[in-house]
1. For mean count of other Cβ atoms within 10 Å over residues 140-147, the calculated result is 23.2, so let me know which of I, II that is.
2. Assign the value 14, calculated as relative contact order in percent (Cα under 8 Å, 6 or more apart), to the correct structure from I, II.
3. Figure out for me which of the structures I, II the number 13 belongs to, where percent of Cα pairs over 45 Å apart was derived from the coordinates.
Structure I
Amino acid sequence: MAQDEFKDDVIPAPRVTAALNDGTAVLDADTTLWAGPGTATAERWLRGALGAALGLPLPPAASPDAPNRVLLRVDDALEPEEYRLLATGAGVEIAGGDAAGVFWGAQTLRQLLGPDAFRRAPVRPGAAHRVPPRAIGDAPRFRWRGLLLDVARHFLPKDGVLRYLDLMAAHKLNVLHLHLTDDQGWRIEIRRYPELTRTGSWRSRSKLGHRLSSRWEEKPHGGHYTQDDLREIVAYAAERHISVVPEIDLPGHSQAAIAAYPELGNTDVVDTAALTVWDDWGINPNVLAPTEDVLRFYEGVLEEVLDVFPADAGEFAPFVHIGGDECPKDQWRASATAQARVRELGVAGEDGLQAWFIGHFDAWLAERGRRLIGWDEILEGGLAKGAAVSSWRGYAGGVAAARAGHDVVMCPEQQVYLDHRQALGEDEPVPIGFVRTLEDVYRFEPVPAGLDAEAAAHVLGPQANLWSEVLDSQERVDYQAFPRLAAFAEVAWSALPAPGERDFTGFEQRMTAHYRRLDALGVGYRPPAGPHPWQRRPGILGRPLDGPPPQR
C-alpha cells in the first residue's frame with residue numbers, strides 16, 4: 001500500500017490511503033457483522049446508527065470468514081486509537097489497536113458510504129451500498145482532541161449535548177469540556193446545595209448581543225441538568241470513546257453561586273444578599289471569599305461532581321476543570337477577612353490567595369485519584385503541583401507550563417475560539433472577536449515553534465472553544481461551529497505532511513462532499529458564500545475589530 005496513492009473525501013484525512021483492485025464491497029440486506037472481542041462499542045454503533053440510516057439489519061456473521069460481511073477486531077500490533085480499514089469484494093474489515101481504534105475506523109466507513117449513511121432512516125429502502133475498494137491506515141496525531149461547550153451562559157438542553165457528542169464522534173474528537181458554571185448560570189444539580197439550581201440556574205433577562213450592546217432580551221433564561229441527565233451524557237459519550245471533563249469555575253466567575261448562597265462572597269465589602277444571577281457578559285467583580293467555609297462548600301460540590309463524572313469513563317475522565325481564570329482581586333484587597341488570610345497563610349498578596357485556592361483543590365482532587373486542569377491564569381502566583389493547563393491567552397501560558405513539566409491543552413483564543421466571527425461584513429450574525437476563517441482554523445498549529453521534544457510531549461492536544469454569550473440557540477451554535485470544527489478536527493487528528501504544511505486547497509475540495517454529510521445530519525453550518533438570510537441577526541451589536549480585547 002503506497003501512501004497517498006489514492007485520496008478519498010475523508011475528514012479528517014487518514015495517514016495512508018490506497019486504491020485496490022480486489023473487488024468492491026457491497027453492503028445490502030444480506031450483509032452480516034462479525035465483532036471480535038473488545039469491539040462492542042463499534043458493533044452497537046454500526047447497528048444503531050449506520051444500520052438505521054441504510055436500512056440494514058447487520059445480523060451476526062456465522063464466522064469471520066463469512067462472505068459479504070463487516071468484520072471488526074482488535075489487533076494488539078496497532079497503537080491505541082490506530083485502525084486499519086480494508087474494503088474488498090469479500091467485505092469490509094476494520095482492525096483497531098483498541099476499542100476506540102475500531103470505533104474510529106467505523107466512522108471512516110460511514111464516510112466512504114456517502115451522505116445517506118448520515119441520516120436517521122433510509123431514503124432509498126432496499127438499496128445496495130457500495131464501498132470503494134480501499135486500504136486505509138490511520139492514527140491520531142494528538143491524544144486530546146477537544147471541544148468546549150459553554151452551557152452556562154446560554155443553556156443547551158440535554159438533547160443538544162447528546163447531538164454534539166454524535167457530531168464529535170463523526171469527526172473523531174474525543175474530549176467534551178462541559179463548562180457547567182459561571183456568573184450567568186449554574187447548570188449541575190448538587191443535592192447538598194439545592195439553591196445552586198433553584199436560584200442559580202436562571203436569570204431574569206440577558207444582554208442581547210455583545211456586552212457593549214444596549215439591548216436586552218427581557219425574558220428569563222435558564223435550565224440545569226439533573227445528576228441523572230449528566231450520567232446519561234457521560235455514558236453516551238463513553239459509548240463513543242469521548243471523555244467528558246466537567247468545569248466548576250472558582251474563585252472567579254462565581255456570581256450565580258453567590259446569588260444562591262450569599263455567604264460564599266466577600267460579605268465584608270459587598271452586600272452579597274442583594275446579588276442575583278448576572279444578566280451581563282464580561283468579567284464580574286464578585287468572587288469567592290478565601291475562607292475555610294468556602295473550601296468546605298466546594299469540596300461538597302466536587303464530591304457530587306466526582307460521583308457523576310467517574311474517573312473510569314474515558315482516557316481523560318480523571319480530569320476536573322476548576323476554571324481559575326479572570327478573577328479580579330479588588331474585593332480581596334478591600335476585604336479585612338481576605339487580608340487576614342493573606343497574613344495567616346504567608347502568601348504573596350492576592351495572587352498568592354488565588355494560588356492557594358488552586359493548590360488546595362489540586363491536592364484535594366489528587367487525594368481522590370483525579371487531576372486538576374485550569375485556565376492559564378493558574379500559573380499566576382505559582383503553578384499547583386500536578387495541575388494541567390488550558391492555554392487560552394495565546395501560546396505563552398502553555399509554553400511556560402510545558403517547559404515546567406506540566407501537561408497542556410492548547411486552545412488559544414486567537415486561533416480556536418469558534419464563537420469569534422468567521423468573516424468580515426455586516427451579514428455575519430452578532431460578529432464578535434477576531435476574524436477566524438475556515439482556512440485560519442485549518443492552519444492552526446497546536447505545538448508552538450521552539451518547544452523541544454521533552455516539552456512538546458506535554459502538549460496533550462488542541463481544543464476548540466464555543467463560548468455562548470452570543471450563541472443563544474442550537475442554530476447559532478451550529479453556525480459558529482461548522483464548518484470550522486471540521487477543519488479543527490483535521491488539525492487535531494491528521495499528521496502534518498511536513499512541518500508547517502497543510503493542503504487547504506485539498507481540504508476545501510474534500511469539504512464539498514462533507515457539506516452533504518452535514519446536510520444529512522441537519523447541521524446549520526455557515527455556507528462558504530456567507531450566511532443564509534435566516535442565519536443573519538441584523539441590528540444585534542457585535543464588537544468592532546478595533547474594540548477592547550475579548551473577554552469570556
Structure II
Amino acid sequence: MFIDTRTVDEGHQVETTVCIIGAGVAGITLALELNRMGIDTCLLESGGYKPDDETRDLYRGENVGLPYTFADGSRSRYLGGSSNCWGGWCRPLDPWDFEKRDWVPHSGWPFGLDELAPYYARTHALLKLGPNTFDPAFWEGAINRPDVRRIPFVTGNVRDTVAQFSPPARFGKLYRKDLERSPFVRVFLHANAVNIETNLDGARVARIDAATLTGRRLTFVAKHYVLAAGGIENARLLLASNRTQPAGLGNGHDIVGRFFMDHPRIMSASVRFSDEWARNKLYDIKFHYQNAAVSAHGTPISSQFALTPEVLTRERLLNARVWFFSLFYGEGSAGAEALIRCKQALLKKEQPGWRLADDLETMAAHPIDTAGFLLTRLLQPRSLITDVRLQAIVEAAPNPDSRVTLGTDRDALGMPRVRVAWLLDELVQRTFDRTFELVAEELRAGGVAEVKLDEPLQGREWPSGLEGTWHHMGTTRMHDSPREGVVDRHCAVHGVANLHIAGSSVFPSVGANFPTITITALALRLAERLASLLGKPDAVAANDARIGMGAGMSSSVDSLPFAAATLSHVAKE
C-alpha cells in the first residue's frame with residue numbers, strides 16, 4: 001500500500017511493528033522480506049515515484065576533502081533510491097576482504113564470507129542475476145565465442161574475476177506492484193525522517209519524527225526501527241538526532257560519520273595488443289558492459305584483473321580491480337558525451353536535468369565526432385580505436401579522518417546539510433601503482449600486450465582524473481566493540497536497543513567489489529534477525545531458499561555453487 005504523506009493529517013501518529021527509513025535497495029529488500037514473514041512494516045521514502053528538484057536538493061552539501069561529487073547524479077532520492085542511478089555491477093566481496101590485515105588499520109569484519117554466502121545466493125532472484133557462480137572458466141565456456149576468451153596467466157601474480165550485470169534492477173519500478181499489493185507493508189511517500197527521538201537515557205528509540213516539504217509533520221512509533229537511507233544520510237540523521245545525546249545518536253565514541261569510503265577510480269598506461277588479442281571483448285569495459293555478446297544464461301558479465309591474495313599479503317596492498325578501457329574516435333567530445341547520456345536514458349538511469357532534445361541537438365551540431373564514436377562502438381574497427389588504457393578501482397583503506405559531518409547550512413526541512421571530506425592515503429596510491437605494474441608484467445609475459453606505464457602516483461598530488469564510483473560506505477561501521485563501531489555484528493546500534501542500520505554504511509572495510517549485492521545480502525540477513533527478535537517462527541523458513549549451502553560450503557566466491565532456481569533468464573523490467 002502506498003500513502004502520500006502530504007495528505008495525512010497534521011500531527012498524526014502512525015503505529016507499526018517495524019519502521020524502515022529509506023526505500024532504496026536495502027529498505028525495499030527488508031520490506032519485502034518482512035511482508036513475506038507477516039510483519040507489519042512502515043517504509044518511509046523521502047521522494048515520490050519520480051525525481052523532483054525540491055527533494056533532490058535535500059541531498060546537497062559541502063565538499064571539504066578531495067574533489068568529489070556526492071549529490072546530483074550519484075544518489076537518487078525517490079522510490080528505489082540509488083538503484084535508479086546504478087550501473088548494475090554485481091560481485092560478492094572476496095573472502096580476504098572480511099579478514100583483519102595488519103597492514104590495513106581498522107580492517108576486518110566481525111564475521112567471514114561463510115556468514116554471508118547463503119544470503120548472497122538469495123540476492124540473485126532480487127537483483128535479476130544469473131547462475132550463482134562467478135567462476136571465469138564457467139562463464140567462458142557458457143559464452144563460447146572466439147572474441148570472448150580468457151587470457152593466459154603465467155606469472156602467478158594476477159588472476160581474473162567475473163562480475164554479473166543486473167539489468168539493472170530499478171527497485172522502485174521492479175517492486176512497485178509487490179509493495180502496492182502487500183498486506184503488511186505501508187509505503188509513505190514524501191516522508192522525510194528529520195529526527196530519531198529516544199527515551200531520556202537514549203537507550204531506546206521512542207519514535208521517528210517525519211516531515212513533508214509541504215510543511216506537514218507526523219510521527220511513527222514502532223517496536224523496531226531500521227535506518228536504510230544510504231552511506232551519507234544514515235550518518236547525517238544520527239548526528240542530527242542529538243536531543244538526548246549531544247554528539248548524536250549512537251555516537252558516544254565519536255565514530256558516526258567517520259571512515260567514509262568510496263572506491264577511487266583512475267585511468268593509466270597505454271596498451272598495445274598483439275594481433276591475437278586485439279579484438280577480445282572479455283576484459284574491455286567498452287565492450288563487455290551490458291553487452292549481449294558477453295553473456296550467457298541471459299546474463300551479461302564482465303571480467304577484470306585482480307592480484308592474487310598471496311601477492312596482496314606479500315606486498316601489503318589493498319584489493320583492486322583492473323580492466324581495459326578503449327578510447328574511441330571522438331572520445332570525450334560533446335557529441336560522444338551526448339550519445340552516452342542517451343544510452344544511460346535507455347537503461348533508465350536518473351540523470352538530473354537530462355533532456356533528449358538537448359542531446360539530439362548537440363549530436364547534430366557535432367556529426368563527425370558523434371558518428372565516429374557510434375561506429376567505433378558498434379563495428380569496432382581497430383583503426384578508429386585511438387588508444388587502450390588500463391582503468392582500476394582500488395579498495396579505500398578505512399580512515400577515521402575521511403568523514404561526514406554536519407555543516408551550518410540547513411535545507412528546506414531545517415536539517416543541517418552535510419560536509420563530506422573524502423580522503424585517501426599513500427597506501428591507496430601505492431596499490432594503484434603496484435597493481436598497474438603487475439598487470440602490465442602479466443600482459444607482457446603472456447604475449448597479450450605491451451604496456452607503457454604512466455608516472456607513479458605515490459608521493460604526488462592526486463591527478464585531476466581521480467574520481468569516485470559513488471559507493472558511499474563505512475560511516476556507521478560494524479564492529480563488536482562500541483569504541484570501534486557504530487553497529488554490532490547484527491547491524492544493531494550499540495547502546496540503542498531497538499535501532500538497526502542497513503546498507504553499505506555498516507561496511508567496516510570494503511574490498512574492491514561493487515557494494516549493491518552485499519547491501520542486499522545484509523538486508524536479507526537483517527530481516528531474519530528482526531523476525532527472530534519479534535518471535536516469528538517462520539524466520540527460519542527463509543533459510544529454505546539458501547540453495548543447498550551447508551556448513552561445508554566453499555569459502556571462495558568464484559566457486560560458490562549455483563542451483564537450478566537461479567538459472568532463469570534475466571527478467572525484463
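None of the figures in this text is laboratory data; all of them are computed from the coordinates on show. Just so it is clear, the model here is predicted, and its values are computed rather than measured. Cβ atoms are built from the backbone, for glycine too; each structure is taken alone.
1. This figure was derived from I.
2. Working through the options, I get structure I.
3. The read-out was computed on structure II.
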